[in-house]
Each structure stands twice: as structure tokens, then as C-alpha cells.
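What follows is a set of structures for review.
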Structure 1
């Protein structure tokens, strides 16, 4: 069912939608389209639109125009378009021509054809159609095409011409929100299920076996029963088809269900019980120039055959509302098979098509009267295509205010037995600017199918799959010399994971390394932390950590490890180690600076170092030598207190014998500040590696607690 037809009925005083809507996201249509109980609503929408057109201006009086109005009122959109166009060619009055152009736009809007609706509303503006509502509808059509920036401009234009209509503000906000959802999508990925789809309407898949490898879905493809054409969208009437998926995930050629199920009218939107031996589905009877609404039918499955279906008596027997205008469809069962949720426009709801529930006995027959699901779920717009998930959550489609364009899919979390809380939009990419509806989940898995008419499919409505992709992680990078910046070929990169994994590699000729695919597996896994060690002979080790714990999307960790050259007796400067004037005791800041050396000794457990202290040239040689020796020893003592073996360290004071900046150079400096900075560079603490062959003692480790 062209679900798009259902959109028109949601516009308040517009024509009735017929049965078509019950099959697809079109409001209930006239019974001349998809097998969704919403087709009659489509007719209703058409009738409502027709009334709007009557008040919008004088009706064209030529015969074609009258016939077009009648077709539109009945919801025969396909015929109405052709008749309006014919009427336009014979109409001479410019104002009436503008009205006819506007009416073509209205029909396309009722059909859910946003692209053509936009074109014809624009034509109506050029023809000087007097009502500025065209700008609002242009905005709606643009929004349904995902052209949110252009839609916002159209809404603003409408606000200028009709500032009292608050609908423009709501649509503006929805367009801005939709764009934000597209810019920041959820974790789901979506793809068309190509082998199930055709250029026609394919929608509402339902799992029909316990393994969830077989599906039943509705389609208007040429193989459908009957030869008549639905007058709403010019398509064949929809039937139910079946397909099976093999072990490789390939779907078989869809086959039409037996004649006991499919008729020349619409069949669609099915669901199965937990044992998969009973099917509930939507049927919308059809007879020329007549509309009967839609109903839910039940049939029992025996092997590959189905019993003669029986209609569920869900329509009120005595009600002021004409039961021929009541449409019922889109069944879904509770996980225990005791409750049926469905969509209907029967009296007592919140407006439009609402979701209702009713008890079901073992024979599939209703027990008691249907109960409306209330304002937490239903709105004055349409709620259709429900799905009751195993965890109790309820999913459904709605064209309520705040969506991304056409019908959107919503999720309501279970709050009790048969009760749900506030409904939340599933956002992009499950929802789009088009019609998105009829979602189902594959058991307890976070994957399944839904229907959409977004770009990327084969034709009209198509069945799409959604899933949370496996998160893929990788670690890659380069190892370089910290001093020269040159790459270090053959540097070793070792990785140890909290899951017990342990792997390593040598850097390539450019110093690069890459841990990505490991056969059919991956090196870096979900919910795991890793310690990384980069090393090379005559260089100090670099340690690092990464973690995938808490990540929600695929990530490649890119690292650059700079290894400090550590050839024997090469001086390596430490962060500034501060001492008070004429004192050798460490300050708190000095201890913080020595943490770098402490970590170096822990990360390189086989090195023995000389820790050297230097002074500036002020003071006597002997004094400075003694002061520097005491300061070097203070550093060693502190590291010993952290757990470093004293055998790994030699304290050496060099006094003023190894200045970096000479007194002559300092004397030439212009300011006192420059001179003091130069003296400070001479007052330094350094270390150098004396050997790489220290053998750590059992259980030796630094505590790092002081």
C-alpha cells in the first residue's frame, strides 16, 4: 500500500484516507491500495482535503473538474490527477486554473509524493494562487525529501505571510532537529534487503518460522492476485508473499501465499504467534465504487498451507460511527500471545489512527472490548504498524509532530503489563525524511527489518535491514628517535591485553607498525585494555595504554612513540630538579620532577644509571663540588625510597666542571634576567646509562607511594 497516501489524511480537514494506509504508511486509504487497514482512512483524507478545496475557492465547473473532485473525494488519487490536468487544459479563467494546479499539488500531497507536491505548489504560486498555505506545504514537501535548509526557508516565508499559524514554528524546530539527528546518527546501520524488493511496493515483513529465517511480507509486484489497478496510486493490489533465507543469508524468490489468504483486494501487515502456527493479517475488501474499511483476519498454518481465514470481530456492533469508515489493521502479538495490539480509527481514540489492545484466546479470537493505549502512545496524528518486542517494548510508526519528514518509527519502553512510557523517536539512520515504518526485531537480537521509501531502494516502499555493526578496532603508528625525529626500523612493539592476549611486531623500514586483522580475527578486541611497550637497543623504553572499554563505535588508535637514545654515557637531562639556595634537600617540586626518572627506571628494569648534579660557577670549586655531590645523593636516596635498588644508581656531583654556558658568554648578556636564566641552565640534574645488564631481583619493583 502506498503508505504515502496516508500522509494526506493527517492534515486535519482533508479527505478521508482509505484502506491503503493500513497496508503502508499512507493514512488509511480507500481500499484501492495497499492491504493495510489504513486505506479507508486515505479516502477519508481525500474527503477532508476535498472539503478544504471547496472552501479555498470556487470549484472549476467543467466536467473534468467535477469528475476530478469526485475522484479526489473518494480517494482515487491516480484518476484525480489525470482529470485535474485535463480540466486545466479546457479552463480559460486564470484564477480557476490556479485552483486546479493547487488541487494537483493536494492530490500528490495526499499520495505522499513530496517531490511532485513541491513542483505543483510552486506552480500554484506562479499562477498566483491566493492562499499562502502553499508555502507551508512546500516546506512540508521539502522536509519529506530531506531538504531541511530549504524547508526552513519555506516555513519562514509562510510565517511572513501568515504569522498567526503556529504550525510553521513546530515544523521549523522539527527540521532543525532532523538535521541534528542526521549529523549525529545512532549506532545502527541500515541497508536495503535487495532480494526481497521489487520496483513496486514491498513492506511489512514478519518472521514466519521459529528460527526467523522465513518471512512473510506484503507486495504489489506483478505476481499479485487479480488484474485490477488500485485507483489511489495506480498500482496492483497487494498480496502476502513468503521467502526463506539460506545459511549464507540469501533470500529465495518470493512466492505468493495460497488463494485462501490472497484475494483480488488488499492483504498486508501480518504477524505470527510464538509457535508460528497462527497468522494474523490485514485485509481490505474491495468492490468497484465501494469501500469497506479494513479488518484483521486470522488463519492457522499447517505445513506450507493455511486454513480458511476468519475475520476478528473488532469493530463495534452498535456505534454512531459508520462501520464502513472504520479501518482496523497492523496486528502484533504480545510475547505470551495473550494480547493483540492493532491500529484503528474507531471512536474513543486520540484522533487519526490510534493503537489499541485487546485480549486474545487460544483460537486467536478477541476477548473483551478493545482498549485505547492512551496519550502516552497515541496523538491526534496517526499511530500505525506496531511491533511488540520480546523485552516488552513497543515500537510503532507515527507522523506526529517532531518527526523527520513522513512516518517515523518510535520506541516506547515497557512500564508494566501492557503499558508503556513516553515514546522516543529512533532517529537517523532508522528514520529518514521519507516514510519509515513496520519495524520488527530478530528475536532478542538488536537487528531486524523495517520498511522505508527513502532513496537507495528498488522502487516505492522497500524492506530494509538494520543492525548494530561489529565494532572494529585497530592499533597503528610509528616509532621514532626522540632527538632526531628519524623513524626507527625494527623497533619492537609489544602489546599485552587484559583478556590474556599477547602479541608483538617489529617496525617496518619507515618505523611503522599495524595491529589490525589477524586472519579472520582482530588483534584489538571490545571491552579490553592493553599495555603497549615500544623498545629498541640503545634506546629507553616507552610504555603506553589504550582501552576499548566503554567505546560505542569502531576506533583505530594511532600512536607516535618517541624513543630516547640511551647510548652509554650519553647525558639525558631531567625536568628541572629544584633545590633551595645552598641546600641539598629536595623540595616537593624537585620530587615531582624525579618521577620522570623513576618511571624510566621502572620501564627499563635492566639499566644502571649515573645520576649527575651540576652547579653554576658562582662559589668556590670545592664548595660547588660538595654541594652537587650532596644533591645527586639526595636524588638517589629519594628514588631508593620509591623502591629502586641502590645498586642501579651512582650519585655523582660535577660541581661547575661541566657548565653549558660559560662565564664569558653570560657576561655579554644585556639583562640580569638573561644572565640568571643562563646560570639556571648550568644548575641541572642529568642521568646517563652506564650499562644495560642489570638483573632485577625477585619481586623487585618500585612502589611509587612517596
Structure 2
């Protein structure tokens, strides 16, 4: 509940960036009878429960409540026991909630499983005239990533380094647990952090066998994450696949979970005899066909889609993609339907939907992901996210087959009108999620019923104006103080600026903190330059070999172009703030362009790309042995790459000491280089904080400290809050 004197930073932190109370992880039954979703009880409650919407009655009901299932459960979830593997998964997916944060379900949503407090729970979801039933089934007590068998009677889950099965036959180990560096059933670090694959075991459609990942981290460099405020606590070991070094060995085996000795009977799936395909990006086992593997070469230039013979473990290549820079991993792609293969691939300057290699989506429409496939008369249609202008993402339906007058490739809007839209489909029901400048909503179609949303109204009201500027037609936004009088203002750039993330969208959540800074006396500029998604394959690949020059040049171009037509932007007082890639870009700005930028806050910045992981870094910069110059031009720790002849610019480096994605060594390496060069700077270490900064007090005060630093650095002290 908002207190009368509460500040926006406190509200922003308390509500977990306004995610509490919103419906999430929405699923639609394949018979269209029900919708399941997670939601917490209020706008500042992080503890999620499982809910059901009955389509026939239109009524929502609580199916599984963590506070009822666990005695003594704290309202903030702090007393929940979370296994280490689950904590790692939450960090990889940036999960800040508690309670039931993930679940698995049968396609008709009649049975569901989830883990709470490290224990496995099974749910029978009733119809509109019955009662739901939630039971705890025997488990090891440190369960992670539960997956239902196709008949809904058994649950496979990971415990430590082993895969186990529990249910009607009790709890038993299936495979694993004997070697200290080998795990079974889990995704490796790179798959979870960079590829979007967060699972490592899959049931066969008949429930008699499983595909199970085997991950051996013995070849991977061992790093240590310490807590300096607790010097008596030993550092935590982590296997980090640093660029240019050996990755974990990832294998895949066919296992009979019911055999007396599954280890002895496991069949190895060898998808790359000569080691060509190092990365396992995805695994699918559809009900109507052979398993499908998506594998990728280490240089990212080749991706193969393989069919696997479930009787032998042998593979056959079905489709291959190549690119001189890299092949993209696209959400929901590939997907099998009726013996055909749907993919999203670059064609004629756009990411297009293809069926067996034939383009379906029209020229110029950029397809972002495949959301689902649904029957369309005697054929099928694909439901995708797509856009013509990157500031808005729509939901579009595209015919796969010729059905009546609607030929293959016929497309129609499902949901449009501004903002970022997504959807899930099933049984003739479509649930559309919208995040626009008015807030967020989840609506069930047909009918238009909205799921209840408890999110709080922010104390700030973003009012961005959108612009297309410069020779490269950069998408940009400007946020000014509420009721500004038109006088010149210091400028704060607030970008992400790198691959895989957009900021300039008609989405309120993108501009909440920007508006708060604006209301403190800044003109805030947000710009998406080369490398950010939304402009097509050529635009994305413009950063290949150089993650510094193009992205910084585009921030400068957007800033100067906007200022040329708006004299409220005072170019004599310009700062930048950012986190992760945005933190790297902020530090880069004051080190290389002090003629433009006068101060910066760099949060969790990558400062030396030789300290980042193999998958992400080698995708954009190549292997450091064959392309070392790319690392030199993109790094920050070499003083030879800094500008000279200008006044030194204030820089605040902020980093969580528990960050296992961008480790604190990045900030410390840059700080050492600046100290040795006699360059003043400030470092704010945050003990116990990861890459997410989920702690309420930390998140609140971090905004306030940034504001204080920027005011002092730009000579704005003494102005009101």
C-alpha cells in the first residue's frame, strides 16, 4: 500500500519494479476450458500463487496458495527454503518473486506440478463444478525443475546432481549423483544464461523413456565468489566458461526411468561425431514425431536442426542455417507442426516466418518470435510477435496452409494499437498481454475478459515523446520534467544500447525511472542504436567485431540530433547512466568521449570482454585467439583507448559482489587501471547483491545515490528533490 510520504524509489523497489500482483506465466488448455496463471495477492506482495480462470463461468479461483501449504511462510517469502539450483535458475531468468514461481502442466491443464520449499507438489485442477486438490508427493527435499509425465501420475525432478522420479511408485533416483563435477537433468550455465534453455530433461510422449542432459563442468575454469563482509565464510566456487576457454561438456542420453539400473541402459545421443556442434540450444519431443535437437557451432555461424531416432539415439539433419556473422536463436523457433518445420530466419532484410524453408510472412514485417500454432479450419496458423516499427510489437496470425480464401501466408492482426504485446493460444482461446504507456493488462479472447491485476499505480507518470533522428534513423525518446517551463536542462542519457534488448518502446515500464530522473531536473534521452533489436538482421550485425564504436557513435548521434531541434537539451551538462551493457556503455562514454559526456554511472559493467562468457562474447567478437583486435577495440581497461586532452570526467562504478554473471572483477579491473593512470573515480561495492539487485533497500537507495552523484558531478547540488 502506498504511504502518503512514500518516494518513487521506495515504491519501485517495494513492488519489484511493479511486477507484484500482475498475472504471469499464463497457459491456455488445449481444449479451451481453462486458463492457469500465477499472481501474488497485492501490488507489493512477491509471493505468487497458482490461479485458474474457468472459461465457461468467467470466474477466477485460487488453486494453490503457498501460505496455506507452508506454515510460517513470511509475507515476503524470506522464510522459504530455496535449493541452490533453484536460486541459480532464478538468477538466470531474473526472477525476483517468491512462492510458486514456475510450474509444469499437462496440455489440458488438468494436472500441474510445482516445487515449494524444495518439495514437490501435485495438483488436480477441477472443472467448474469441482474442487481442486493439492498434495505433496515424496521427494528429496531439495527438488528443482519438476516435469510431469504425459499421463500426469509421475513427476521427474532434479535433486543435486541427480534426476529423480516421484509419484505413484514413490520417490526414486533415476540417474546421476556419483561424480562431483557431473550433473544429470539440468541445463548448463550457458544454456540458461544465454540460450534461453532452462531445462535438462524431457519425457517421451508415451512416458516410458526420457531424454536427459549430462553436464560435466570439470573442463571449465573454477572461479570464486566471496563475501568480504563475512571473512570467516569460505568463498563459493563457480565454474565460469570464460571467453576463449573450454566449455562444459554437454551430452544427451536416452534413459529408461523404470529400469532397475538406468545408468547401465542409457543410450548416448551423439549429435556431433567430430565435435562440430558444441552447443545444445534446444530439445523438443513432440507427441507426433521424433525428438528434435537444435545444435550450434561454437563460432555461431552454423545452426542445425536434427531429428533423433528414439530407438537408436542416431540423428539425421533436417535443416541447416548459416550466416557469415552468426545464426540467431529466435523464441519459439523452430517448431514442428504436422510433419512440417516452422522457423524464423533472415530473408530480404527482415526476420521472416518460414515453413519448410518457404517464407510466409510478408516483406518488411519483422517477426520476433513464434508464440504458438493453432488449428485453422483444415490447416494451421502460426501466432507470432511482429512489428513494422520497433517501438510497437504486435500479435499477428499467419496462415500456414491454404484454407478457403485464406492462402498460406495470409496474415491478420490479433492485437495491435501500440505497446508491447504477446499472447498464448489454445483450444480457440487467445490470451493477450499488453504493456503500453497506460500500464499492463492480460485479456482473454474471445470475450475480452481481463484477468485481475493488482499492480500499483506508479507515483510517476511517464510522458515520453518519440523521435526518429540522424542519418541512421535512430529510434529515440525524450522525457522532460512534468510541467516543465521550457528552460534548458542538463541531459541524462539512459540507455541499454546493446544486443538483445530494446528501450525505445511505447511501454510505461521502460520509462518509469527515466521520468523520475526527469522530474528531478533532467532532460532524459533514451536511444536504441545499432545492435539493439528491432531493425532487422543487418542492423543487428553492425556490431560484429566492435561492441564499442557503433553503439557509442549512435548515442552521440541521437543526442546531437535531438539537441539541434530542441534547445531545452543543454549539451554543456550531459551524463549517462546504465546497468550491465548499459553500464559498459556509460563508462565507455566518459572515457572515450569526454568532449560530449561530463559524468556517468556504470552499474555492473562489462569492462574487459576477456572476463565474460564464451557464448555471448564470441558471438559478437569472435574467438580471442583468432580475432584479438576485436577485444582490444571493445574493452575499457587499456588507457591507450581513453581520450586525452579533455578534463577528467566523474565516474561512479557500482557492482554487486555476489554477481556471477558479470563478476565484480570487471569493475575492479577498470578501477585498478584508472588508479594506475591517476584518474579519479568512485566505486560502490554492494555486498550480497547479484546482477538483479532484488533487495528492496538496495534497489531504493541505489537510485537515490545515483541521483546525488549526478547532481554533484554536473554542479546541480542545492536543487530540490
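What follows draws every value from the coordinates through simple rules; no lab data is involved. No experiment lies behind these values; they were computed from the predicted model shown. Cβ atoms are built from the backbone, for glycine too; each structure is taken alone.
Quick notes on this structure:
- Entry that produces 13.2 once mean projected area of the Cα convex hull in nm², for residues 440-575 alone is calculated, selected from 1, 2: 1
- Highest-scoring label, criterion being Cα Rg over 2.2 N^0.38 Å, among 1, 2: 1
- When distance in nm of label points 7 Å out along Cα→Cβ at positions 256 and 336 is computed for each of 1, 2, the largest belongs to: 1
- At a computed -8000 (helix-only ellipticity at 222 nm (-39500 (n - 2.57) for each DSSP H run of 4 or more, over all residues; to 500)), which of 1, 2: 1
- Structure with the greatest value (metric distance in nm of label points 7 Å out along Cα→Cβ at positions 448 and 696, set 1, 2): 1
- Identity of the structure behind 15.4, 46 (criterion: Rg and Dmax of the Cα atoms in Å, for residues 264-423 alone, calculated), options 1, 2: 1
- Among candidates 1, 2, the computation of Cα extents along the principal axes in Å, for residues 296-535 alone that gave 70, 47, 35 used structure 2.
- Origin of the derived value 11.8 (Kirkwood radius over Cα pairs in Å, for residues 472-527 alone; candidates 1, 2): 2
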